[in-house]
1. Once distance in nm of label points 7 Å out along Cα→Cβ at positions 55 and 247 is calculated for all of I, II, which comes out largest?
2. Out of I, II, choose the structure whose coordinates give helix-only ellipticity at 222 nm (-39500 (n - 2.57) for each DSSP H run of 4 or more, over all residues; to 500) equal to -26000 when calculated.
3. On mean count of other Cβ atoms within 10 Å over residues 87-94, which of the structures labelled I, II is highest?
4. Between I, II, which one scores greatest on distance in nm of label points 7 Å out along Cα→Cβ at positions 103 and 255?
5. Taking relative contact order in percent (Cα under 8 Å, 6 or more apart) from the coordinates of each of I, II, which one would give 36?
6. Output the label of whichever structure in I, II has the greatest value of distance in nm of label points 7 Å out along Cα→Cβ at positions 23 and 151.
Structure I
Amino acid sequence: MAQSVVITGTSTGIGRACVQRMAASGWVVYAGVRKDADAQDLKRSIAGDVRPVILDVTDDDHIRTLVALLGDELGSGGLDGLVNNAGVGQGGPFEILSDQDWRWHFDVNVFGLVNITRECLSLLRSARGRIVNVASIGGRVAGPMLSPYSAGKHAVEAISETLRFEVEDFGMQVSCIEPGEVATAIWGKGEDEMARLSATLDADIKDRYRRHLDMMYGFLADGSKRGIPASKVADAVHHALTASRPRHRYLVGPDAKVTGLVSRLPDRLRHRFLAMNAARWTRAGRKLRTD
C-alpha cells in the first residue's frame, strides 16, 4: 500500500513543491488548500495520487473533517507523514504591531501547527509516521522588523524539539526544516506589504525607522533575486520523510547554512555579523525607496 502524507499550505511555493515531490515518489498526498480553485489546479497540474482538501489550519472544523477523512480512507494503517508548511509573514516596527498582528501570526504559524499535529497524532502513531515542520532560519536568529514571524518560528523550533522527545518511544521521528531565502511568491507579497506599510506610517514613525525600512526593501529585493528553488526545500522534506536516519534539522540554502554557523557564535559576535548583513540590505534598499 502506498504511503500517505498530509501537507499544509500547498497552493504555491514550498508546499506545492512538496506535493509534487512526494506524489512523484508514489505517495498519496493530502494537499491542504483554502480555495476550490487551488484544489482543482493541483489536481490538474501535478501527476500522481494528489487529493486536495480544503484546510485552513486555523479552522477547527476543517481539521476535524480532515482527520475523519483520513480515518475513513487510511483505516488502521494510519498516516505516514505530516508536513506542517502553512505559514504567514508580515513585518513592521515592534511599536506599531497590534495584538491582532501578533495573534494572526501565532494562530497560523504556531497554533495551527499545534492543532493539526495533535489531532493527527493518533493516526501518525499507528503508522510510526513522521512529522516535518517547516520553520525558517529565522527560527535560529532574529532581526529587526520581523518580530512576530521570528518569534513564531522560534516557537516551531521548540515545539519540534520537545515533540521529538515525546514520540520517539513510538518509533516516530520529528524533523525541522530551516530554509533561508527561497524563490517563491512571498517576496512579491512582501514588497506589496512594505509599500502599504510605508504609505500608512505616520511621518515621525517613518523617520524614526527609516534605516530599518530601507533594510526591509533591500532584504526583499535580495530574496527575490537570490532565493533557491522551492524544489530544494521539497528535497529536504522528502529526505526527512523517507531516510532511514532523518536529520533533526535541515538547513536549506547557502545563506541558511552560513547563518546556522553564525547562530552558534557568542551573542556579541553574532549580533555584529547580523548587523553587517543588515547594513548591506540597508544600502541596497535606500536606492529602491521611492517614498
Structure II
Amino acid sequence: MSVFQAFVLGIVQGLTEFLPISSTAHLMIVPWLFGWNDPGAAFSAVIQTGTLLAVFVALRRDVAALIRGFFHGLATRKPFGTPHSRVAWLVVFGTVPIVLVGFTLRDLVRGDARQIELVTAMLVVLAVVMAVAELVVRRRARDGRPGRDGVEAVTFRDGLTMGLAQVLALIPGTSRSGVTIVSGVFTGLDRATAARFSFLLSLPAISAAALLEAWQQREAIFGTPEDAAAIAVGTLTALVVGYAAIRWLLAMLTRHTLWPFVIYRLLLAACLTAMLVAGG
C-alpha cells in the first residue's frame, strides 16, 4: 500500500468511524472503487488507533472523570457509588460481549464476512433500524417524554444493551457507532448522549482490536519501512479527521436527527447494488 492510499483511507476511517455509516464498509468500498487491493481487517484495526486517540482528545473531560470515578470506587469499595464510577463500569461490562465474540469469530470477520454483497445488505438493514428509532423519538416527543440527557443518565440497561448491540458491528456495513447510538435511543437516551456514551464505549474495544491485530499481523503490516510509513500516515490522518468528526456529530445530534444518515446509507446501498448488477 502506498502512502497516498493510506492517507486517503485515513481520511475515510476518521470520517466514518464515528458517523453512523460504517467505517469498515467504506474502507472496503473505496479500494474496490479505485481498483486498489483490499487493505484487510488488520490494517483497518490498526489505523483505528488514530480514531481511538481522537476520542481521548475530544472527550478528555469525560474520560478523566470516568477514570477518577473508577479508581475512587475501587478505593472506597463502592464501585457503583457515584455516577461516573457506575458509567466507567458500564464501559467495562459493555466491552465484554464484543471482545468474546470478536475473538471467537476473528477468522470469519477477517475473511468471508468481508463481501460487498453483505456490506450492501447491512447498509440497508441498519438504515431501516435507524429510521424506526427516529419514529420512536418523534412519538416520545409528542407524548412529552424527551430522551435522558448527560452521560450520568446512562443506566445499566442502557450500557448493557449498547454493549450487546456493539457485537453487531463485527458485521461489515453495520457501523459500530450507528448500532450503539440507535440502541441507546431505543432505551430512552437522547441522540447526543447515546453518541457520547457510544464513543466512550468504543475505547476498550478499539484498543483491544488494534493491539491484537498489530501483534498477530505485525510482519504483514510493518514488514517494510514503506508499510510502516503507510500505517503511520493513515493513523495520524484518522486522528485529525476523527477528532473533527466527533465534535461535529455531537453538535449536530443536539439539533438534528439521524435521517441524513439513513438516506445516505440507502443511497450508497443502491449505488453498490447497481454496480454489482452491472458488473455481472
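1. Working: I: 2.5; II: 2.0.
Looking at the calculated values, the largest one is I.
2. II
3. Numbers: I: 18.9; II: 21.8.
Once mean count of other Cβ atoms within 10 Å over residues 87-94 is tallied for I, II, the winner is II.
4. Working: I: 3.2; II: 4.5.
That would be structure II.
5. Working: I: 18; II: 36.
Traced to structure II.
6. Top value of distance in nm of label points 7 Å out along Cα→Cβ at positions 23 and 151 goes to structure I.
Every number in this text was worked out from the coordinates using simple rules, so none of it is lab data. Treat the numbers as computed from the prediction; the structure is a model and nothing was measured. Cβ atoms are built from the backbone, for glycine too; each structure is taken alone.
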